[in-house]
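Student: Next up, some structures in structure tokens.
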Structure 1
Amino acid sequence: MWRVPRQLCVRVAGGGKLSGARHRPAAFMSTLLINQAQYAWLKELGLREENEGVYNGSWGGRGEVITTYCPANNEPIARVRQASVADYEETVKKAREAWKVWAEVPAPKRGEVVRQIGDALREKIQILGNLVSLEMGKILVEGVGEVQEYVDVCDYAVGLSRMIGGPILPSERPGHALIEQWNPVGLVGIITAFNFPVAVYGWNNAIAMICGNVCLWKGAPTTSLISVAVTKIIAKVLEDNKLPGAICSLTCGGADIGTAMAKDERVNLLSFTGSTQVGRQVALMVQERFGRSLLELGGNNAIIAFEDADLSLVVPSVLFAAVGTAGQRCTTARRLFLHESIHDEVVNRLKKAYAQIRVGNPWDSDVLYGPLHTKQAVSMFLAAVEDAKKEGGTVVYGGKVMDRPGNYVEPTVVTGLAHNASIAHTETFAPILYVFKFKNEEEVFAWNNEVKQGLSSSIFTKDLGRIFRWLGPKGSDCGIVNVNIPTSGAEIGGAFGGEKHTGGGRESGSDAWKQYMRRSTCTINYSKDLPLAQGIKFQ
């Protein structure tokens, strides 16, 4: 997390902090990208030099001021004043009060509000996509595509708002009805990661809202401007509908706010997206209070190409899955298993494909590869490359930091490791692909499953029997099991999530809506008799 140095912060009334930048020379202020002419579009999103990072019907923030940086050049963009613990307490109280209003709104009308949120995002899709590229670092088409995901989930949620509910079940007793009743859980806390600073919030927010919940969002500190900009769009929709703004609250902050959310019994469901290490801590804190958590954690995803694979599909799929978002997707392909008969050919094709990747500023429309998000990520990339070499790997492409401003590293291919090498079982959030040879189906299915994570997986084959074995109980143990497509690029209509150390949570489509609701089994006696279940006589 990038912070304003403490000596540049001054105390203000109420115990909060205010950036000392107000007392800095104009020359310093002009270094912020938001004050430069080519970034004037940031102000169209309601952003300023210093932005309030708390929203609960009104904007505020009495916590520490942080500066967010552009990964493409490490220049400061703007500042955000984070939430204090007092801000958090106030926001939770207002969110709980807002729920009393929102829960009474009929689900189809809640869907109409979500539809308007989707329309408002659609109107700003290009400029929001630009912000994602600038602050997160992903290429423009991915930045715009991420906002499109939120829009698509809103559209999906509108239809869902007229369909959610439980069945009427046959009762064994005459004159009785057996019903499943689904109700909102209440307050849904949403902690999102830097790599999908819009879409993951959208998956949770749109579905949680039509289910009748209110939301409290804490985004990654390094993408705080995105959190503020998105919340401003949502707040306008709520205001236009004369609804409490605290229905969609925001508390920008660090670990202190995240810990408060995890321990707070007033947060009925906590959705957390991030590393397995932090996710384990979150899960323990939530479980200690017998709360609900929805975890989207690490992935160590594999692509398997058999001898009958169509290589014209394999190579571009691997390229997109391993290099897209500079290897910073949770569904990034990190392991590639190639049948020994095609190994050398595929590796050679990949090296040629990697050499043609267009690198540059992520907001330039023709660029396909941008920077890592932080300097720390660059250090982790270099450490992983060295560890791979120590374990017997050979870097056949890349492996170095690029000689240009920003956090750019070369997309990297490593061969020669053992399938159970320690580094290959470690998720490194960087564009490093470990390539292995295999002999037969049985061993490679086992290798796919031997890592602790279980998010995404894919095979390339034309063998129909093998496809169904892959989908079956002895096949992939992942939450996403693909055939002849990459590991990344999931559609919103399916439930997204994984098994094992990935956390077991499911978001977005299918029946993921059930995680945002509580279920009651209701038996209604409309007769004049009192028969007991199982024919019990109690007289």
Structure 2
Amino acid sequence: CSVTWVTEFAINLSWDESIPQELYCKWKDYQVSLKSLNDLKIPRRIRNLHSSKKIDIHGFSDASERAYGACLYAVTRDKDGKLSCHLICAKTRVTPLKVLTVAKLELCAALLLARLYKSVHEAFGNRINDIHLWTDSTIVIGWIRTYPSTLKTFVANRVSEIQALGLQELWHHVSSAENPADILSRGATVEELKNRDLWWHGPKWLRGGAWPEQPESVIELPEKKATINLVAITEPANVLPDVSSFTKLCRIVTYCCRFTKKCRKEAISGLTLTVPELEQAEIIVIKLVQKEVFAQELGCLQTNRPIKNNSKLRMLDPFLNNKGLICVGGRLRHARISEGAKHPMILPGKHRITRLIFKAEHIRLHHCGPEQLLTSIRQKYWILSGRREARRITRSCLNCFRLHPSGARVKMGDIPEARIAGFLRPFAVSGVDYAGPLKIRESRRRGRAHISKAYVAVFVCFNTKAVHLELITDLTTEAFLAALRRFTGRRGICSHLYSDNATNFVGASRELKDIYEFLESAKHQHTSGFGQSEN
């Protein structure tokens, strides 16, 4: 019935159209065969199930282009040792409309069998002695025994679910003629099922006899992911030798160029290296560095394509000079300066060749500072993040460190407790100091007026950083006490007042202590004694 309805859906009929005559005849035959179901009797009792302590479960699966299914059989043994096999349950599915290969449909049938066994296992529990699962597809057995990660998605998902149930080692191969699930995949009428012993009791060898021989495993499985091994070079080949001096590097490259010329039987001028040869070696070194670091930008410039916006050289307006080097552009073409100063060669900041150039120039300029070093370098090269590289070279120079050692810095102490005391009113804890002197003209009349000095007493609250200013005429103790009186009259009395050791502050502290001791003395506390002493 399900196959019929799927066929109707496949031919895409509308609701008011008549079905084809062939499909109508199939449906009528199916309708007539339904009446024969009344004569079909299926016993619910499984023989020897209660007398047998252990039960062997055998499952079979099969698939065709129309449907796939699975069935389970229970094999029991009576008191006399005789084996009997009975059908427990079965389940079928119609193949999806999407066209799948027979091997994939066989895998779907195997997954259906695994799910069917899971439900039966929950019903029987510990009474199951052994389990065997059978299929007529060796490809499916190979898939189930393979790691899912090596398979494609469709096959891997179903294999993973089967392996999650722990059934990957329980599968065996059976021929299609001895597979009762073949009846599920191909279909059968009620009359055919009545007398089909293969369907009701499974193959004969389940009740005694030799099991079918197992074929060799499949060497090449379909639906496997293609494995490609690639070896990536993470670091470019280091063509330039690792030396400690840029001059030495240029001399080595010059000798290599001389060797190639000698191999080509070209003329070589003298035994000593000439200035043009060293300059040519320097150009070769710079080309190799630019090709290593700025390969993408170099390709764009060679093909007259614009440089990408995220390139570090975008703002430098780079171009290729007549020697094939990437140089800084600009508007200084008519300037009366050297060609290197107008259009310096571009080099990366963090590169060993750049460090050798900085080191050689630093030594040539007798260990100059970073600003002078960078200025001299920019007469010929433009280094990305050049100021940082110049500072790094000067800081790492041992001779510069010996001549200009940096002193040890004293670690600052903790903040005084009075400055971080919370929940106090403003100016409860304050500090005072003088600002000045300020020159003040005492008279506004004509003629020469007398100019005197004045000071400003600055009171600062330790908690809020508020400032109170008082004008002071001189540096005497009396003037500070007068300013302190005005301050306390406006802001209130301080619990702590901090100052330096200026003479006016020390004198004011001494006078305030004398007044405090006098007021706290026992003699002052009793007025009667004070009156008698005066008499």
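Student: For FRET efficiency 1/(1 + (r/R0)^6) of positions 197 and 277 (r between Cβ atoms, R0 = 41 Å, to 0.05), which of 1, 2 scores largest?
Tutor: On the way: 1: 1.00; 2: 0.00.
For this comparison of FRET efficiency 1/(1 + (r/R0)^6) of positions 197 and 277 (r between Cβ atoms, R0 = 41 Å, to 0.05), the top structure is 1.
Student: Another question about this same structure. From 1, 2, which structure was relative contact order in percent (Cα under 8 Å, 6 or more apart) = 8 calculated on? Please report the intermediate quantities before stating the final value.
Tutor: Working: 1: 16; 2: 8.
This value belongs to structure 2.
Student: If Kirkwood radius over Cα pairs in Å, for residues 125-404 alone is calculated from each of 1, 2, which structure is the one that comes out at 21.5?
Tutor: Numbers: 1: 21.5; 2: 26.8.
Source structure: 1.
Student: Additional query: Given 2.0 as the derived value for distance in nm of label points 7 Å out along Cα→Cβ at positions 213 and 509, which of the supplied structures 1, 2 does it correspond to? Write down the numbers at each step before the final one.
Tutor: Details: 1: 2.0; 2: 11.3.
Of the options listed, only 1 reproduces it.
Student: For FRET efficiency 1/(1 + (r/R0)^6) of positions 205 and 477 (r between Cβ atoms, R0 = 25 Å, to 0.05), which structure out of 1, 2 has the highest calculated value?
Tutor: Working: 1: 0.25; 2: 0.00.
Comparing 1, 2, the top value of FRET efficiency 1/(1 + (r/R0)^6) of positions 205 and 477 (r between Cβ atoms, R0 = 25 Å, to 0.05) belongs to 1.
Student: Tell me which of 1, 2 gives 3.5 when you compute distance in nm of label points 7 Å out along Cα→Cβ at positions 181 and 245.
Tutor: Values: 1: 3.5; 2: 8.2.
Only one of 1, 2 returns 3.5 for distance in nm of label points 7 Å out along Cα→Cβ at positions 181 and 245, namely 1.
Student: With Cα Rg over 2.2 N^0.38 Å derived from the coordinates and found to be 1.04, which of 1, 2 does the value describe?
Tutor: On the way: 1: 1.04; 2: 2.14.
Computing Cα Rg over 2.2 N^0.38 Å on every structure in 1, 2 gives 1.04 only for 1.
All of the numbers you see were taken from the coordinates with simple rules; none came from a lab. Bear in mind the structure is a predicted one, so any value in this text is a computation, not a measurement. Cβ atoms are built from the backbone, for glycine too; each structure is taken alone.
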